[in-house]
Structure I
């Protein structure tokens, strides 16, 4: 009798582990995913090594908004995820003037850049056709993204607007290290 109980107990553990793994997979695929910041392109908003949660539900029912920090697939390296801030959405016109970003004729107030200039970037990749020219109208179904650390970020100034369909999540909060804990 103990032998049957032991088998049943083992079976319960196996089923529990399978259900837990399936739930974790479904949550990560459809609800939220953790990310580690690999570079300084979003400093000082996000630091190298910060761990954050990106939620995946918002953009199923709405579009990205200016100011959102999003994760998306790198246009040059499929499978690599980047993180940047949405600066302009479809139909908006982006210009760079005197180190400032201008959208639809209005100079943006961007305290998160800490005064670093926003200059045009040249493309150095054969995978990308030509340099971005200004004024630049963001195409339908796309957004213009930039890193907060403007002097150390390859972003839409380099690869152009990104398709909304390439966005994988909206960054919500940093959970590690504890001194950086908080909502983004």
Structure II
């Protein structure tokens, strides 16, 4: 199986990318945008492709890794105007409030990774590892001192991958009182120093 890794994507792949992202993170976003069709429409039109790396198999996306830097991020389009356009005023306000709980700003000389999603049929084949390598290579090329990410407490597999790649845990937070809202009750911040 040949899998290519590329930065960004052609807009013809926007729906596939939104679906892939929603399969991995839909539970996390479901409280902000409960209707899956609306959630997919928002992701499809609001993602900024240039702030990502994707894995392609036979010219079809099978993986994505987003990142955030001072100039922008994959999810930067999930702002007030984008959410109001798709969800109306009340739905947009609700989504803005809930998405603000996930917001992380990069510090000086730091890149943030915004999650990796790999199609179920391609998991365990090194796709996530290659996407992560692309993120760290991009960070090195652009002179960043570190890459930071957050991994939820229930994703031990991802945490092991990041540790194998040299990321170290720098902070762990527990918030069981928000489990009903966020779908997870804690997270660990991990950092790779370049």
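Just so it is clear, none of the values below were taken in a lab; they were calculated from the coordinates. Quantities reported herein were computed from a predicted structural model and do not represent experimental measurements. Cβ atoms are built from the backbone, for glycine too; each structure is taken alone.
helix-only ellipticity at 222 nm (-39500 (n - 2.57) for each DSSP H run of 4 or more, over all residues; to 500) was computed and gave -12000; which structure, I, II, did it come from? Label of the source structure: II. Ranked by distance in nm of label points 7 Å out along Cα→Cβ at positions 52 and 156, structures I, II are led by II, which has the greatest value. When Rg/Rh (Cα atoms, Kirkwood Rh), for residues 44-83 alone is calculated for each of the structures I, II, the largest result comes from II. On distance in nm of label points 7 Å out along Cα→Cβ at positions 20 and 100, which of the structures labelled I, II is highest? For this comparison of distance in nm of label points 7 Å out along Cα→Cβ at positions 20 and 100, the top structure is I. Tell me which of I, II gives 18.2 when you compute Kirkwood radius over Cα pairs in Å. Of the options listed, only I reproduces it.
Each of I, II could give FRET efficiency 1/(1 + (r/R0)^6) of positions 92 and 164 (r between Cβ atoms, R0 = 41 Å, to 0.05), but the derived value 1.00 comes from I.
When distance in nm of label points 7 Å out along Cα→Cβ at positions 12 and 116 is calculated for each of the structures I, II, the largest result comes from I. Here the criterion is relative contact order in percent (Cα under 8 Å, 6 or more apart), and among I, II the highest value is seen for I. Between structures I, II, the greatest calculated value of mean projected area of the Cα convex hull in nm², for residues 60-139 alone is seen in II.
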